[in-house]
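Every read-out reported here was derived from the displayed coordinates using simple, explicitly stated rules and does not represent laboratory data. Please read all numbers here as calculations on a predicted model, not as lab measurements. Cβ atoms are built from the backbone, for glycine too; each structure is taken alone.
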Structure 1
Amino acid sequence: MPSIPANPSRRRWLAASAVAAASAGSVSALDAPSLTGPAEGPPAAGERQRLRIAFGSCAQQSKPQPIWQSIRKSRPDLFIFLGDNFYGDAQDEATLRLRYREFAAVEPLQAFRRDVPHLAIWDDHDYGTDDAGGDYPLKRLSQQLFCDAWGEAPDSPRRRRSGIYDAHHVQVGARRVQIILPDLRFNRSPLHADQTQKQSYAALVMKARMSGQPMAGWYQPETDPAATLLGEEQWAWLAQTLEQPADVRIIASSIQFAAQGTGWEGWANFPREQQRLVKLLRDKRAEGTVFISGDMHYGDISCRDEPDLYPLWDATSSGLTEVWDVPTPNQRRRSEVLAAENFGLLDLRWDLDQPLLEFSICDIQGRVRLRQQVPLAELQLKKERRP
């Protein structure tokens, strides 16, 4: 079996320091020589004021992966793997282990991992199989194989939690960026599907291709109040994690958060969970939150307007090798759709007079095809009026 290469750069980042997160585990610091609060006055000469995070998803291990050269040329400080990092689609232990060996043998990807600091979460295909959730029978084995492949320490909380959720932060000069990696598979309730539509999949695809009209999937919003996406243990951890101080929070969601009406997998299939997260952000006064997501086999940028919070932007990058060229509906889409191999960039700019966050979705040559700038001032809670 080809060995998964060690990632010394990531280990140096993770070893920098740690922030306690009560009994729920810990929030690790990336590239954080100190954990002091914001300094007063202007930044010191040479103080770091920019951060570039690249992200992507959906890399089929049996296909060539030249895109890593373009990602490398973009010079990210950090890369976030958003799931479907390989395609397992396994119903037995032998197949799942085989798929991990195949993943370890993808040299362009593994060479990138050796050189570039990175974090990872899974989605359905590298968790187990298509659209898999909490009832996947090999999930405990999958958890341990994931932790082995991604270099988690023997005592890592990701090995013993009900899921591989995790959080880290990056210190950028005087600012702190929190990165939250929820697990949206391990505890997820079964999806509610329109079986009639699912059975006529081939006809639906043909109709969409011929008409050019958007094709919705067969998943329906779950109305059962007991249905969950995260599970209560993870919700409790997330509440504690959002209490940690941060200037910007990036939620690395393996499925789309802001998209609405696609009919495919997404937070919209669990509207109570979706609204619960919005409420949690508001209750914890967690400002500066944005989402990055994968899964869809195309790139786009969506926004969920929240009058009592602030706009919740979601940049989707998918896939590194996989492409779905049938249009899908999305009531909250704010960009064109990039139906080509792609990766995402998230640039944080505190070096500007008006600091901003910029999403870019880039094609396989590294050319920016979609872009959205968001002033950081717009990601703040509205000041409450005093009576």
Structure 2
Amino acid sequence: MVLKVAFKDKLKSRKFILTIIAVIIVLFVGLRIYGSVKSAAEKQAAEANRQSYVPVETMTLEKHNISASITLSGKIEADKEAAVVVTTPAKVTAIYVKAGDTVKKGQVLFSLDKTDLMTSYNQAAAVYQIAKAGYETNLKNYETAKKNYEHMQALFELGAVSQAELDQAALMASDATLQTYKGQFAQATASYESAQKALADMDVKAPMDGILSALDVKIGATVTSAMPPAKIVDYARAIVTVSITQNEINQVTRGQKVAIDVPSASLKVTGIIDSLSPAANAQGKYTLKTYIDNASGVIKPGMFANVSLSIASKDNVLAVPTDAVIFHGGKNVVYIVNGQTAAEKAVTTGLESGTETEIISGLSEGDVIIVTGQSFVQDGSEIKVVTMDGKDVTSTEEGSQK
């Protein structure tokens, strides 16, 4: 009987322990479920709060200088260039240079066959020598005639010679006779010098200092004046030629500085407007030329350059990034920071530089304008400033709290 009672007591104790364990398990599971539900609710609330504002970047409006500029593309040319001309068609007998060589004015580039011209030259030289000898003789005769005329005048006064004899003596001593002698010799001289030059031109020379940019001749080939066989360029200074419209021509001046970019030469330099055409071309545009110093020779004719020049400028004005101006409701507006919200301000704009726009009215110096995120706000939208004047506002606030 005693054993039976003890067994029942032990059984009751085991049930009690199991009940306690079950209660603990239920409480543990309940707490886990409650924690999960609470965490999800908190995340949902945080997400709702996070989506209730628009993050924006801002800047403080200040006065500064603004300029409007344009960029034009043009081709680079050599400052000086000259075609090598052949005056008399003939075969090439010798070549002394090659394309790319630096040459001096008067340097012989190649020679042509002189056989035919040599005959003409020898004939002209012979005629010249005869004419020269005759001229010298005629000059002596002329001096004698002048003295004879003076003597004949004295005899005429004495009645020793007739009027006809005196007139003949006067003719031989006249300036007309002297000019005839000079003319005859000058004609022979010109023929000789022409033949001499024609012969000398068979040694084809460089017309200027520079670089031989082209040479199209071969030994034995005939060259003519129809197609220049060579070209020389001097690009110690390079020319950039661009076209400018009628709306822009009166906004630039000769001597104005310009920025020149030559991408193929990885070169950026400052140039000066050297000339502006006074009249438009067939396309209705005007020509602008600027020079680049090119002593290094890195710029080559035929390259392209971008020329940027200012066409208008204003000093000490309010200007905002062009992207900050939005056309909304039939007018230009800029959004500024008003506490924790965005405020829409209608503005009147002026000069545009491409990246900035002048604000004539609607804003004041010191206004904080929205420059990023403005497309996602409206008047009264809740905002959160994340950067101001290029500085991270969140980091600044966290740093100050620490």
(message) On distance in nm of label points 7 Å out along Cα→Cβ at positions 70 and 174, which of the structures labelled 1, 2 is highest?
(response) 2
(message) Using volume of the Cα convex hull per residue in Å³ for the comparison, can you identify which of 1, 2 gives the largest number?
(response) 2
(message) As an exercise: distance in nm of label points 7 Å out along Cα→Cβ at positions 54 and 310, calculated from one structure in 1, 2, equals 3.5. Which structure is it?
(response) 2
(message) With helix-only ellipticity at 222 nm (-39500 (n - 2.57) for each DSSP H run of 4 or more, over all residues; to 500) coming out at -6500, pick the structure among 1, 2 it was computed from.
(response) 1
(request) For FRET efficiency 1/(1 + (r/R0)^6) of positions 110 and 134 (r between Cβ atoms, R0 = 35 Å, to 0.05), the calculated result is 0.35, so let me know which of 1, 2 that is. (result) 2
(message) As an exercise: mean count of other Cβ atoms within 10 Å over residues 118-125, calculated from one structure in 1, 2, equals 24.5. Which structure is it?
(response) 1
(request) Supply the structure label, taken from 1, 2, corresponding to FRET efficiency 1/(1 + (r/R0)^6) of positions 102 and 326 (r between Cβ atoms, R0 = 35 Å, to 0.05) with the calculated value 0.05. (result) 2
(message) Ranked on relative contact order in percent (Cα under 8 Å, 6 or more apart), which label among 1, 2 comes first with the largest value?
(response) 2
